[in-house]
Structure 1
Amino acid sequence: MFRGSSFHTIDSKGRIIIPARFRDAIKVGGGNGVVVTRLDKALFVYALDEWSKIESRILSVAETSEYMRRFRRVFIGGAFDCACDKQGRVLIPPVLRQYAELEKDIVLVGQITHFEVWSKEKYELEITQLEEDMKKEEVSNEIAKLGL
């Protein structure tokens with residue numbers, strides 16, 4: 001399970017350090033590598049077994065919708081297999097670094113079944129946006145359904 005957030009930097013070669021607690025979840029999830037794809041101007045990182053489930057669910061959806069075809073094309077087509085090195089780092093392909101605007105300071109954000117990689121600046125904007133959204137009744141009511 002991927003929980004919590006970690007602040008890191010991406011090095012000049014495009015490598016990020018995966019925290020030990022996330023590396024443990026990756027090993028449980030099928031090996032020493034991950035699949036990285038793009039969504040919401042961030043990167044979504046999945047252990048191999050969870051990625052397999054995602055692919056199966058996407059393949060099970062009929063391709064009659066133009067939106068689902070486009071989503072599949074970008075989400076699956078933009079995915080990369082990335083191995084963890086001995087230091088617990090993953091090399092993020094340049095096209096994904098560019099998409100998420102990862103330059104130096106980054107945040108890894110656990111999402112239970114996967115984790116996300118954000119530029120620190122974009123993640124801070126995401127937090128600010130949530131705080132603004134929470135002022136809206138429909139948003140606070142939806143979150144209240146969780147019993148929080």
Structure 2
Amino acid sequence: MNLLFPGSFDPPHLGHLDLITRGAALGGRLVVAVAVHPDKRGWLPVEHRVSLLRACCAHLARVEVATYQGATLHFARERHLDALLRGVRSAADLDHERAMAEHHRQLGLDTILLLAPGALAHLSSSFVRQVHAAGLGIEALVPPAVAAALTAPPP
């Protein structure tokens with residue numbers, strides 16, 4: 001089964017990497033796709049997020065990192081992907097993901113939901129940004145490549 005894991009990944013964190021690792025283990029191909037919204041300005045530039053994800057996923061066979069604009073469904077169809085991969089951290093996530101999964105299923109694209117491990121269930125990109133903005137260490141929240149990139153002094 002070929003899967004699509006879409007998201008903003010702004011920045012990528014350990015919860016993302018857990019889902020990517022587990023999704024890759026399901027077999028087939030896994031496309032990790034950074035969604036580009038022309039009206040939204042991200043915290044990190046899209047190219048930087050893609051570069052960080054590629055560094056984090058370099059050891060995983062059959063994982064590809066890409067970007068896309070527009071409907072996730074269209075991107076999945078263009079890439080001949082069979083299902084979406086999504087993570088669930090809480091009951092609120094489940095409610096949101098269930099609604100999206102029902103909609104996508106009606107359009108012919110199924111969704112696989114994986115529960116976040118308890119130790120990672122609190123992670124979100126916005127939480128990582130808040131911790132970083134407060135000047136606190138993020139090493140326990142993000143993969144080493146992301147921590148190095150975000151804590152390096154500006155050139």
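Every number in this text was worked out from the coordinates using simple rules, so none of it is lab data. Owing to the predicted nature of the structure, the values given are computational and were not obtained by experimental measurement. Cβ atoms are built from the backbone, for glycine too; each structure is taken alone.
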#### Entry: distance in nm of label points 7 Å out along Cα→Cβ at positions 8 and 40 - highest-scoring structure of 1, 2
1
### Task
Tell me which of 1, 2 gives 0.30 when you compute FRET efficiency 1/(1 + (r/R0)^6) of positions 56 and 88 (r between Cβ atoms, R0 = 25 Å, to 0.05).
1
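Comparing distance in nm of label points 7 Å out along Cα→Cβ at positions 96 and 136 across 1, 2, which structure shows the greatest value?
Values: 1: 3.0; 2: 2.1.
Structure 1 gives the largest value of distance in nm of label points 7 Å out along Cα→Cβ at positions 96 and 136 among 1, 2.
Given structures 1, 2, which gives the highest value for mean count of other Cβ atoms within 10 Å over residues 32-39?
Values: 1: 19.1; 2: 16.1.
Between 1, 2, the highest calculated value is found for 1.
Figure out for me which of the structures 1, 2 the number 0.99 belongs to, where Rg/Rh (Cα atoms, Kirkwood Rh) was derived from the coordinates.
1
For mean count of other Cβ atoms within 10 Å over residues 64-71, which structure out of 1, 2 has the highest calculated value?
Values: 1: 10.4; 2: 14.1.
Top value of mean count of other Cβ atoms within 10 Å over residues 64-71, among 1, 2, belongs to structure 2.
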